[in-house]
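Structures are listed in the sections that come next.
Nothing in this text is a laboratory measurement; each read-out follows from the coordinates by a stated rule. Remember, predicted model here, so these are calculated numbers, not experimental data. Cβ atoms are built from the backbone, for glycine too; each structure is taken alone.
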Structure P
Amino acid sequence: MSITDMVRDNAKVSFEYFRDDKLWYKTEVGGFLFPVPVGEIGSATFKKEDKAMLFMRYIRKYQDAIAKDE
């Protein structure tokens, strides 16, 4: 599924769990699970549920990492 499909039409992401200094979120569309490194957050607030569009950077980064490993 493309990143565009996951973030369009005000789609959401939801927080799933914290592990190894990463917040793991899941997209509402497609159910793609991706990490957000805590070290990159700074003083930002990360909500339990938020707009997927705001997480495009992390989704793309993780998709690229998966593709590289294949």
Structure Q
Amino acid sequence: MIVADAIYESVQKLPQPLQAEVLDFVEFLLLRAERAAGIEEEKTWGTLSLDLAMHGMEDEETPEYTLADLKERFA
């Protein structure tokens, strides 16, 4: 017997108000899983975006700044 079948049989034995509670909990779990998947996808896209934006920058020459380049100094 698979888990879904066991859940179905157990829920059938519950009174209607408790069945509604089980349904609410299942919907909560589904929402939480969807949010987690969305957050993971967002992280993946963010990483990809940053990787593409930074692509090739390691080969660029960076300017050397000195104190003479400062426009404002704080004491």
Structure R
Amino acid sequence: MSARGQWVYDPNTGSKKIPETEKRDAEKRIYQAAQGQFKAGYDRLEIHFRSQFCYIDSYAEPHFSGNWPLPD
């Protein structure tokens, strides 16, 4: 490795927090897109904002048939 070191991009540095108005707008657009295109793939969505990032968690509950519990 050279004495100058190496430049590495770190997305956690710099940037600004997302303004509240933008957060609400982003949540609204995410929910609309999820309802229109992905409704069958999840039961619940959670949207989190941290610094300049937006995190989307989707949850799907398992669907069991009528013969539960399964035989050993």
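In table form, for the structure just shown:
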{"item": "At a computed 11.5, 34 (Rg and Dmax of the Cα atoms in Å), which of P, Q, R", "result": "P"}
{"item": "Test item: distance in nm of label points 7 Å out along Cα→Cβ at positions 20 and 60 calculated as 2.4, pick one of P, Q, R", "result": "P"}
{"item": "With distance in nm of label points 7 Å out along Cα→Cβ at positions 4 and 36 derived as 2.5, matching label from P, Q, R", "result": "P"}
{"item": "At a computed 1.91 (Cα Rg over 2.2 N^0.38 Å, for residues 12-51 alone), which of P, Q, R", "result": "Q"}
